[in-house]
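In structure tokens below, several structures.
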Structure 1
Amino acid sequence: MQLPCLFIAPSAKHGRGVYTNEMLEAGTTIEISPVIVLANTDRLLVDKTRLHDYIFEWGEDRSQVSVGLGYLSIYNHACPSNCIYEMDFSAELMRIVTVTSIQKGEELFINYHGDFDNPSPLWFPIEQQ
């Protein structure tokens with residue numbers, strides 16, 4: 001499920017990003033998408049590719065990784081972010097939920113560390129464009 005107001009466009013932050021063409025209230029679920037959970041042996045292979053920057057650590061102990069379907073891997077990082085992601089390990093789903101109100105035309109961001117305001121450095125560099 002993705003709200004029909006979401007779209008992908010070039011991002012001033014990095015490459016492409018997810019945007020809204022409608023105003024969104026805080027607490028709005030904007031996307032629920034399945035993930036593909038990878039075996040640890042697959043992760044070793046993915047870590048050697050460009051896809052490494054697009055996977056999510058997965059499971060209660062974060063010992064697995066997943067590939068997000070839908071727009072999940074297109075959301076850019078910000079701190080603080082205007083959205084959070086929630087993981088449902090048993091259903092193999094992720095939800096994107098707004099944490100602030102978001103204006104029409106605004107880019108939607110998640111914090112790659114899981115908490116909208118976690119300032120920890122990222123494990124890979126993000127280049128500004």
Structure 2
Amino acid sequence: MPRGTITAVPALAIEGDDLVVRLSRWEKFWAFHGDVRVPLGAVRSVSVPEHPWSELRGWRSAGTGIPGVVALGTRRHGGGRDFVALRKTGPAVLVDLNGNDFDRLVVSVGDAQRAAAEVAAAAGIKP
């Protein structure tokens with residue numbers, strides 16, 4: 001599989017052995033965070049939740065959040081930290097991680113099914 005930006009998903013990229021959540025300049029500003037890079041070996045599971053907003057855990061600790069409109073940044077919960085880049089509408093990809101700074105990524109994408117399949121294939125797991 002060729003490595004690089006997942007074309008249907010401008011926010012996700014496979015770079016070498018890493019999954020990268022790419023943020024625009026404004027997303028970085030509002031998330032109080034730069035691009036997020038995690039090793040593909042840390043990817044435990046990938047899915048496309050029917051209701052992405054219900055996947056948010058804990059409380060916003062750094063970033064911007066307007067419930068039902070936008071969630072950008074770090075969320076803390078009893079089990080650790082998640083990173084979210086979620087927009088009002090549209091599908092999202094949910095990535096559960098092991099042994100990383102974040103326990104979960106929730107990222108709005110255009111073609112979530114395709115993106116989830118590409119991330120799972122790159123990580124060597126089943127979607």
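Each value in this text was obtained by applying a stated rule to the coordinates, not by laboratory testing. For clarity, every value in this text was computed on a predicted model and none was experimentally measured.
The table for this structure:
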read-out	value
log10 I(q)/I(0) by the Debye sum over Cα atoms at q = 0.20 Å⁻¹ from the coordinates reads -1.24; which among 1, 2	1
Source structure (of 1, 2) for helix-only ellipticity at 222 nm (-39500 (n - 2.57) for each DSSP H run of 4 or more, over all residues; to 500), computed value -4500	2
Of the structures 1, 2, the one that 25 was derived from, the read-out being relative contact order in percent (Cα under 8 Å, 6 or more apart)	2
